[in-house]
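**Student:** What follows are several structures.
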Structure P
Amino acid sequence: MIEVIRDRLAKTRDLMVEKHIDGLLVLIEENRRYLSGFTGEDHQFDESAGALFITAEAQLLLTDSRFELQAQRESPMFETVIYRNALAKELATLVARYQIRRLGFESVRVSVNQHANFQKELDGQSVELIPCETLVETLRQIKSSDEIERTRKALALAEDVFRHVVKSLKPGMSEKSVAWSMEMGMRQAGADELSFPVIVAAGPNSALPHAIPSEREIKAGEPILFDWGARLNGYCSDTTRTIIIGPPDDMFRKVHHTVLEAQRKAIAAIKIGVSGKAVDAVARDHISQSGYEGKFGHGLGHGTGLAVHEAPRLSPLRDTLLENGMIVTVEPGIYLPEWGGVRIENQVVVSPDGPLVLNRLSTGFLIEAL
């Protein structure tokens, strides 16, 4: 792991040179773990859980006494600095010590209040604060073989739990109780935590892409949408399946087949050098031409890794070119108010040999076929 961290730091420093910054403050949990190995805790805007301070020659992990031993154990390449005052005061000391003139910071993570405190404590030091929105995230887009394998294992765990849960699925069970069975199953199977709260949505509720499980009872013959994921060894899985109890009607068959074909075509279009926008268009055009124009409202997919939603994006709004080692979800959907929705999602690796689908779970919709 030390060699991996060393390589990531070297690439980060190269990007710092490109952006003309001589210091970088890292506060985003996933970026902090990616560059140092420190897992810490995520307290949203509680900076005491840990920050990285990186210069051309030094790398420091700033945290409080609660995490001192953990930081030393998990991040041996970093000097652990325990501070008892606010991060802004510690930052002023380090900026002076290392003679930093342009300090990069993660603008999507720093609050207005934090930024004001930084400026106040740095006043008089002739240092410029430089927003760096996606510096480390650019590196995280490309996954190593180890990261791909971790993702594969997280996915296998989550899929096994789904297979187990749907075996006992019956009409009359509530969305909420089934979602709890999924969550409990993943935790008992060894997941670090969930990638995100489990979605189980049946009937008209499945027309809500991000439905919240309710007390509504599941009925035979209606779409039942599952969206779930497990985090294992830091890495996230993300899968969606839409199934049905009992014989499907013609409507369900048509919608499900359309979504499945859209996914198949989009996956086939995934190649090194193709834009995320172009892949999205393949699925979107198929759905529109099948008579469901305007019924697929969200982007086709997103990257996964230490975070369940990260770069790159497969979206009409993003022209990012796909590169070897990226992992993306491919999740087309059709959502029809009052009836319901169908979404099917797989995780796919971009490779020189073409798209590599990590999922092993059937895309079929009958419970008997799972």
Structure Q
Amino acid sequence: MAAEKLTAHAVILAGGRGTRFWPRSRTRTPKQLLNIVGADSMLQQTVARLQPFIPADRIWTVTNAEQSASVRKHLPASARKHILAEPVGRSTAAAIALAAIHIRHAQKSDALMAVLPADLYIAHPKKYAKIAQLALKVAHVPGRMVVLGIPPSRPDTGFGYIQCAKKAASTNPFPVFSVRAFQEKPDLQLAKKYVASGNYRWNAGMFFWRVSTFLDSLKKYLPKTYAALETLAATIGTRKYESKLRSIYPRLENIAVDYAILEPATREKRPSRVFMIPADIGWNDIGSWTAVHEQSTSAAHQNVLAGAGHMLEAEGNFIWSPTKFVAAIGIRDLVVVETPDALLICPRHRSQDVGKIVKWLEERGRKDLL
């Protein structure tokens, strides 16, 4: 009997705000819609990486109502009909489930899903495409879920970790390991132990599974969310859909897919259902202006200037001012980002705190700067 052939779809999660990239990142123009690294936006780069194995007309983008119009401008024409706008944010489990019921409806059968964040940088897209295609092949087996694991380059406390088996379950063309556990962001001492052990990887939030595998797991672990979305599924393509979406979505459980689905699946007493493929693909989550500086230069002491200008006795600075000539004298390790209505200045090592400025603006009702 011939093996069942399933069509692969991609789900891009593009609903975040990227507050640490203020003042460039705003409510309607978040990080994923900016050209943070390179000429294209992060979302455009994500779509381009999919071209070798998933065509644009099978790409689904989940965003929020405020950003959907802006997201549309960054997608190929054939992907624009598959924008799913959440009326309120409900984390990744609900966002992926929303896409799953739409893919099932469009396909009228089972299908494969690649779930990908919209705001990652990947330096080796060809290798990434080969690993992603292997992940889809592994996920073709009913009940299996696959995650890509990034080899840790340092004991970082800002990422979740994936603990995998010592020995690979298969090795062709890349090793595939069964997952023992998902670990939350550790303290520094624990992160050092993870890295030293050799069988931990960073969780980059890239997942692969059948639509049926995901929805069966959702029914098991988040039954209320599953039941609510099934009532929504019955209205897809009808006039009742939008009002039903607005009605049920705020009641869905607000939880990440890692905690809701993957962690309990790894604890089941049965043959492993969750697998990890190491992905040494030049990955960077570009989580701050400091990360942009690191990605843009080969040495910490070098300056990065986006726009015209001249640096005199200055080192290690990141300056974004594309419309003005910048003259910098005797400054070191600063981040300077200028927009028409705001100016950010901070030491490079404090760029993770930019989100605190956004929170301060929210508390004071400065919607003009958000």
Structure R
Amino acid sequence: MKLSPDVIHCNDWQAGMIPFLLKTQYQSDKFYKKIKSVLTIHNLRYQGLFSWEQVSDLLSIGKKYFTPELLEFYNSVNFLKAGIVFADKVTTVSPTYALEITTPFFGEKLDGVLRAINPRALGILNGIDNDLYNPESDKAIAGNFSVNDLSGKAKCKEAVQETMWLNKRNDVPLIAMITRFADHKGLDLVARVIEDILKMDVQLAILGNEDGRYSKLFRSVAERYGGRVSIKTGQSDDLARQLYAGADMFLMPSMFEPCGIAQMLAMRYGTVPIVRETGGLSDSVIPYNRYSNEGIGFSFTNYNAHEMLYTIEKAVQLFHVKELWNELVSRAMSADFSWDASAVKYMEMYEGLGRKL
């Protein structure tokens, strides 16, 4: 006896044809007929485009499906579009991104399709593994700490300053960036006002991939501001953890960010995020309100270098008001970004598809 699944949960364009096949080629088979499908979009930019000849030969698909309403996309077959059109439910990795991609700016030419299936769309924020990323037990960092005892974080900061060849000072905010060196990650904003950022008494530690334009730019800045700016390239999970734990602030000024995990990891390690209000950054970072002393980070609305600079300035000012800053750090560390809440929403969605699990 074959086990019949209630739901097949597909991710991104690579699995986008599964909902299509379930609704077309396999509908006459009783085994598949009642199976529901869910498609999760992690990044709409990656869509999986192939020629009709390739796809029709491989999957034996009739020409009737090669239409603008179904599989056709600018004279190609779009696997992600197929999943969006035919899935019983479409999810994204944050509620705000689910709304953003229905607009032309974020929609990657699929915004019209996404508006049409809007009742079937849902945004569920990604989570992090609190056991895997735990400042109380993480062996990669110089000192363990908790929301009730932050003393180990000072050791982590000193260790990062030593590793990154920064001046050992606890009285200045250390701003970290862990990023791919791409324009949409906001590096162009940082480059535009880097001199203004460094007019403040701050340190900047950057970990990124090797990229000609931005790595050269930041290396040049590091040479001119020795002891205050440092850059390392390549992938290092240990160094990333050390930066999350040792920095005071985490800068993430993305043009778009479907969810983002880095800002959640930063907060888990007591590092206050400074983000642009987009996608999952908007959903996870409640901006600081100096009047009510609420919030868990800093954010700015427009993709604008000077608006980012002003937000950094506000964060730096608060850093020097230690009582308020420590309260902010504690709130950030106490925010729950575990998978528990997201898992409940996924179960509710599965059960809402009509077959109780």
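**Student:** Say we calculate mean projected area of the Cα convex hull in nm², for residues 121-216 alone for every structure; which of P, Q, R gives the highest result?
**Tutor:** Greatest value across P, Q, R: structure P.
**Student:** Of structures P, Q, R, which gives 0.20 when FRET efficiency 1/(1 + (r/R0)^6) of positions 73 and 337 (r between Cβ atoms, R0 = 41 Å, to 0.05) is computed from the coordinates?
**Tutor:** Structure P accounts for this read-out.
**Student:** Here is a follow-up. To which of P, Q, R does the computed value 1.00 (FRET efficiency 1/(1 + (r/R0)^6) of positions 33 and 137 (r between Cβ atoms, R0 = 35 Å, to 0.05)) belong?
**Tutor:** Only structure P yields this read-out.
FYI, it's all coordinate maths here, none of it is from the lab. Please read these numbers as outputs of a predicted model, since none were measured by experiment. Cβ atoms are built from the backbone, for glycine too; each structure is taken alone.
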